[in-house]
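In what follows, structures are represented as structure tokens.
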Structure 1
Amino acid sequence: MTIRTRKFLGTIALLLLALVWALTGMVVAQLPVLANSGWLQAIFYVVAGMGWVLPAMPIVSWMSRPRVS
């Protein structure tokens, strides 16, 4: 697979990851246990805001690999 194709597919995967992560975060943020506690909300938003990086790292790593012939 060419680097250009891999980057295109990786970009689509990252966009889908961000979309699903954001929508899931919005649903979880509306849970009553979070909605009623400021401290839990703060912790949740920090974790949810930075948590997408872990699943994105393998995608970015795959995108940046050199072409194997």
Structure 2
Amino acid sequence: MTTKELIQAEIESLDEQDLQELYSLIQQFVKSKQCSSSDRLMSRLKRIKIDAPEDFSVNLELYISGEKRV
């Protein structure tokens, strides 16, 4: 049997409530496959907010070492 046939055989044994739950899982799975991992990464990176002084990026090492403080 193919994987598709095995899945269909398992589906036949489920009741209506289990089928609804399975359908939700399948929708989530398909949606996750449609988004590429780089899209998800970029959308997460866009949500990052850094509250820091204007010179933070230029003087990062000084802030990390404690020579400069916020």
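To test your reading of the models, identify which of 1, 2 gives 5.6 for distance in nm of label points 7 Å out along Cα→Cβ at positions 3 and 59 when calculated.
2
Of the structures labelled 1, 2, one was used to calculate percent of Cα pairs over 18 Å apart, giving 67. Name it.
Details: 1: 50; 2: 67.
Label of the originating structure: 2.
Work out the source of -19500 here, i.e. which of 1, 2 gives that when helix-only ellipticity at 222 nm (-39500 (n - 2.57) for each DSSP H run of 4 or more, over all residues; to 500) is computed.
On the way: 1: -26500; 2: -19500.
Computing helix-only ellipticity at 222 nm (-39500 (n - 2.57) for each DSSP H run of 4 or more, over all residues; to 500) on every structure in 1, 2 gives -19500 only for 2.
Throughout, read-outs are computed from the coordinates displayed, never taken from laboratory work. Every value quoted in this text rests on a predicted model; they were computed, and no experiment measured them. Cβ atoms are built from the backbone, for glycine too; each structure is taken alone.
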